[in-house]
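Colleague: Below are structures written as structure tokens.
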Structure I
Amino acid sequence: MKIVALIPARGGSKSIPFKNIMKLGNHPLIAYSIAEAKLSQYINEVVVTTDSTKIADIARKYRAYVPFLRPKNISRDHSLDVEFFKHYLNYLKRKAFQIPDIIVHLRPTTPLREISVIDCAIQYMVENKKASALRSMHKTHLTPYKMFKKKGEYACAFLKYKNVQESYNLPRQKFDEVYIPNGYVDIVRPSILLKTNLLHGRRMKIWETDNVADIDGIEDYHFAAKLLKERRFNEIRNYLKDYQ
């Protein structure tokens, strides 16, 4: 099978300028996702899609393949993941290159992953051919059934539970468990996307992980810097020593 890691890294970021290449330890954030993909026993190729020449140069330094610069119109704050996926697949079709069987989506803003978790997720998708996609998530005690939105000048329930009046007053244990996507590892089947125009399709599997360092602000960055020192990330730190 052809299994490609696709790492998106646009230049713009509202929270932290050029967040994807800010330093964590001795290396830019994107270097960790590249290293993890390189260390996987299943991933054949590591591709970075970016609109920035600066990010492209850094990605190439860490031996990722950057075949093009992504257009600015699909690299904005409100651009969708499906847009850069389709752009990459259209590039492959134009060049008459092989379409991957599986694409492993690794976001640079979730820099710290255990290689075994990535490989187990890939193996799961290879074996479970009915699954259209896989997304890593962690459980949360929050539930949308106890959340509110503003309607005019008053509050109303964000979601209603069945036909229960004021269902937001029910005990939390009454509701289904809730999962939050966390960027640890997402897996997409290009065949599903090309056939349905849906990135994850209708049979997406949950890959449950612990809560991870998803860097959106400076507090998340400090949490990641603390995690980086843990023994379970020795393999990544040792791999990156060759690039110092």
Structure II
Amino acid sequence: MARVQLIAGNWKMNLDRAAAVALAKAVVEQAASVSGVELAVCPPFVYLDCVGKVVAGSAVALGAQNMYHQPNGAYTGEVSASMLCDLGCKYVILGHSERRHILGETDQQINKKVHAALAAGLSPIVCVGETLEEREAGRTLAVIREQFEGSLAGLSAEQMQKVVIAYEPVWAIGTGKVATPQQAQEVHGELRKLLAERYNHQLAEAVRIQYGGSVKPENAAELLQQPDIDGALVGGASLKADQFMGIVAGAKF
């Protein structure tokens, strides 16, 4: 069975309420004529409710950018998986490189969140990726394996099928640099091999692996045509509906 590509927009810490609603409306409107690919938008926490109302019942799913692993309690400033479900979220981004490298999240913390998200019925988009220094030192595949094993530890085959993996080389995020299709495909192929080693070939072929890192309409098609790239986790280009949908147009069907 062919994997359905997932193009998800990570709006990060951008926009105000009016702009978020307007962007969501524009994406929903343009997505109405799209088939064969899945779309999601991931606004900041404070706009999940208003954006969720716009995308409800449309071809666009709602996602969050993070969550805490505890179900409730005295965790000031945190948001639980059940709260995200309450607002209509289907996806949650976990382990984004900005959270790993700016906010110091570890594989173990991310792993707790992955388990909590799955327990609540959310599909986690789990990010992995190497820094420029790690790539130049020839450690890319070792770093990917370490993050894969740590962030996705203890998942059953059934749970793993509900996870989306996103490969996002840290050196390509917000820099304008982008991994070549060959560089991206190499890592995606390695991730699929890791899935086959841990589980089986059938599951490895079913799990979706997105690419993230300065994806734009101009480079999307070449990246998304690679055999093991199953969509994109889009940052800056997701803040403009036309650019985001230009990337969607590059998806393989």
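Colleague: Thinking of I, II, which structure, once Cα Rg over 2.2 N^0.38 Å is computed, gives back 0.93?
Modeller: II
Colleague: Matching task: -12000 is the computed value of helix-only ellipticity at 222 nm (-39500 (n - 2.57) for each DSSP H run of 4 or more, over all residues; to 500). Pick the structure from I, II.
Modeller: Computed on structure II.
Colleague: Work out which structure the value 3, 14, 17, 14, 11, 10, 11, 10, 6, 2, 0 belongs to, where P(r) over Cα pairs in 5 Å bins from 0, in percent, for residues 116-179 alone was derived from one of I, II.
Modeller: The read-out was computed on structure I.
Computed from the coordinates by the stated procedures, all read-outs in this text should not be read as laboratory data. These numbers were taken from a predicted model, which means no experiment stands behind them.
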